[in-house]
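Participant: Next up: the structures, one after another.
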Structure 1
Amino acid sequence: MKMKSKFKLCILYILSFLTSVAPLVIYVVINRARYISTVTETVKLSIGCMICAVLLLLKLLGKLKMSSSTMTFGVIFLLSYFLKSITDDLLVLSFLALAGDIADKIFFHIPIKRVRENIRIDKTADATAEKVGEMLEHYYRGGMNVEKN
């Protein structure tokens, strides 16, 4: 049961991530000829996409915390520089990112929360059952020793 829940949680995290990025990836793939017209643009776009993927992964894991405005503006600058070839479509891309994020929250955040809660409950139940088993064994073993003496 435990392994099944952990596997299910892993699958939900993967699907959650894919749902978040799917609208953007599909749009960029459809319009790729427009974005990768030169080698320089292709390299810059690749670096920008890697930065975006890392930021999105950190966000999904709950580890994305921008500690200062300087950090936030630095990330925005880097993304703007590396993704310059697609910033003309910023309105469409931001809408697709919003749609992916909303779909992720609707379809995956509640199931992920439930599975994580079930894993926690199972761990608590196993620990309680183990402790009760030890106490009963100790009680019955101690009771038998008293009667024999």
Structure 2
Amino acid sequence: MKDRRPYIFLSKIMFIALLITLLPLPNYLLLASPFWVLLFFIYWINYFSVRWRFFFALIIGLMLDILNGSLLGQNSIALIISSAFIINIKQSFHVSNLSTQQVYVFIAGSIYLGILLLTHVIIQGFDFSWIVLLSPLTTSLFWPLVQFILTKLKH
């Protein structure tokens, strides 16, 4: 895939990420599953320099909200703020080794989870499963695999 068509690549990888997100899993695995859309979007914003990144984060987050039946805008805000963190460290991200990239992805996943939990606590109260706190860890552990697969798809 050439750099001239980053939006087509984004649509393809987001379709894959949304399908993976919708896979039926047991409840404990579903709660601790990685933020697939965040992983794929992090790859896209790091390897393509395009405009309208936050607009695409908004649209993708809204699609994820609709598919999950969650509060409209919740995933959008989380994806935008996590993406802003990754964009701010983009120069460092490219020159970092894989373990440092995983730390950055863990921080972005923690920001994403923090926003999701904040909106959950505000609306529904402090009632959530503690296993959900593993999601940033699983997100960072899947980063090398996602990066490898998407790099192969890009070429």
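Read-outs: derived from the displayed coordinates by stated rules, not from any lab. Every value quoted in this text rests on a predicted model; they were computed, and no experiment measured them. Cβ atoms are built from the backbone, for glycine too; each structure is taken alone.
Participant: If you work out mean count of other Cβ atoms within 10 Å over residues 17-24 for 1, 2, which one comes out largest?
Facilitator: 1
Participant: Let me ask you something else. With FRET efficiency 1/(1 + (r/R0)^6) of positions 9 and 81 (r between Cβ atoms, R0 = 35 Å, to 0.05) as the yardstick, tell me which of 1, 2 scores highest.
Facilitator: Top value of FRET efficiency 1/(1 + (r/R0)^6) of positions 9 and 81 (r between Cβ atoms, R0 = 35 Å, to 0.05) goes to structure 2.
Participant: Tell me which of 1, 2 gives 3.6 when you compute distance in nm of label points 7 Å out along Cα→Cβ at positions 33 and 49.
Facilitator: For distance in nm of label points 7 Å out along Cα→Cβ at positions 33 and 49, the value 3.6 is produced by structure 2.
Participant: With helix-only ellipticity at 222 nm (-39500 (n - 2.57) for each DSSP H run of 4 or more, over all residues; to 500) derived from the coordinates and found to be -24500, which of 1, 2 does the value describe?
Facilitator: 2
Participant: With Cα Rg over 2.2 N^0.38 Å coming out at 0.99, pick the structure among 1, 2 it was computed from.
Facilitator: Structure 2 accounts for this read-out.
Participant: When relative contact order in percent (Cα under 8 Å, 6 or more apart) is calculated for each of the structures 1, 2, which structure yields the highest value?
Facilitator: 1
Participant: With distance in nm of label points 7 Å out along Cα→Cβ at positions 121 and 137 as the yardstick, tell me which of 1, 2 scores highest.
Facilitator: Result for distance in nm of label points 7 Å out along Cα→Cβ at positions 121 and 137 over 1, 2: largest is 1.
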